[in-house]
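Input: structures, listed below.
A short reminder: the numbers here are calculations on the coordinates, not readings from a lab. This structure is a prediction, so every number in the text was calculated from the model and none was measured. Cβ atoms are built from the backbone, for glycine too; each structure is taken alone.
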Structure P
Amino acid sequence: MTVLEFSLLVCGCSLIAGLVGALTGLGGGGVLVPLLSLFFKVDIRYAIGASLVSVIATSSGAAAAYVKEGFSNIRIGMFLEIATTIGALLGATLATRVSTHAIAIVFGVVLLFSAYFSRKPRSLAERAVPPEPLATRLR
């Protein structure tokens with residue numbers, strides 16, 4: 001495979017990952033990382049790093065549209081941004097010290113849990129639960 005073919009394939013797959021990421025709120029990382037590491041044989045650390053950089057663009061573009069349409073709660077978004085930034089710094093530091101095999105296992109388990117819980121139907125009792133006090137405070 002030539003560099004041009006590789007670049008065009010990755011570009012096309014990234015376009016699809018960005019579309020899926022914007023639709024689902026996953027940022028495309030759930031598509032890009034397995035794609036790069038399994039199909040293109042990129043080391044998982046490099047795949048995760050490339051995915052994180054692309055998520056910035058995907059998230060910024062999608063967030064602008066969601067905010068414009070009034071689908072975003074800026075207060076909750078800012079609250080989550082602080083917590084996820086701290087978590088990202090800790091995770092990136094930890095990733096430099098953990099084997100790629102362990103990272104791949106954790107990534108796969110997280111994807112499986114995510115798929116399970118996104119498809120699991122919520123019971124009537126779960127839907128009737130009142131909102132958390134913090135969610136109410138953040139409106």
Structure Q
Amino acid sequence: MQFYAPQLDYLVKRWNGTYYQSNIYVYGAYGTATFQNQNGGAGLGGIEADSESRKYFISGKYEKMWANLGPDFYHAEFRLGAAPYEAEFNEIASWFMIQYQYHPMLLKKEAITPLIRLFYKSVLFETGVSTDGDWMLNFMFHF
């Protein structure tokens with residue numbers, strides 16, 4: 001299945017502590033899904049929470065997709081990370097993370113992926129390889 005859609009994110013709550021920041025987000029998308037050479041509408045909704053200091057990171061999310069074609073799909077994801085140094089805002093922040101994904105609808109129900117995250121101001125880049133050899137690449141730019 002392939003899914004193409006614009007996504008809207010909303011920050012529900014943010015806590016700014018002296019040495020940490022925590023967030024809760026909700027998000028949704030609606031677009032086109034392709035399943036077994038057929039196209040149809042599909043929607044996605046999710047919730048994500050994270051907390052980080054300049055040294056440690058933890059996050060979790062749950063999302064579900066409803067499609068006119070094929071099965072509904074949901075998954076959960078958890079991440080733990082540590083930074084090798086404490087970066088300032090005008091420096092590139094780097095993180096070493098471990099990601100666990102649970103996909104009950106897929107043949108491979110679980111995936112563990114060590115990854116590296118690089119973040120500079122509003123640009124995020126992540127890459128890693130799962131223990132099964134599957135590559136991951138994420139790029140994000142916040143407006």
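Identify which of structures P, Q gives the largest calculated value of mean count of other Cβ atoms within 10 Å over residues 13-20.
Going through P, Q one by one, mean count of other Cβ atoms within 10 Å over residues 13-20 is largest in P.
For structures P, Q, calculate distance in nm of label points 7 Å out along Cα→Cβ at positions 29 and 61 and state which one comes out highest.
For this comparison of distance in nm of label points 7 Å out along Cα→Cβ at positions 29 and 61, the top structure is P.
Which of P, Q yields 3.9 for mean projected area of the Cα convex hull in nm², for residues 85-124 alone, as computed?
Label of the source structure: P.
Which of P, Q yields 2.5 for distance in nm of label points 7 Å out along Cα→Cβ at positions 93 and 117, as computed?
The correct label is P.
I have 13 for relative contact order in percent (Cα under 8 Å, 6 or more apart), calculated from one of the structures P, Q. Which structure is it?
Answer for the origin of the read-out: Q.
P, Q: which one has helix-only ellipticity at 222 nm (-39500 (n - 2.57) for each DSSP H run of 4 or more, over all residues; to 500), as calculated, at -24500?
Only structure P yields this read-out.
With mean count of other Cβ atoms within 10 Å over residues 69-76 as the yardstick, tell me which of P, Q scores highest.
Q
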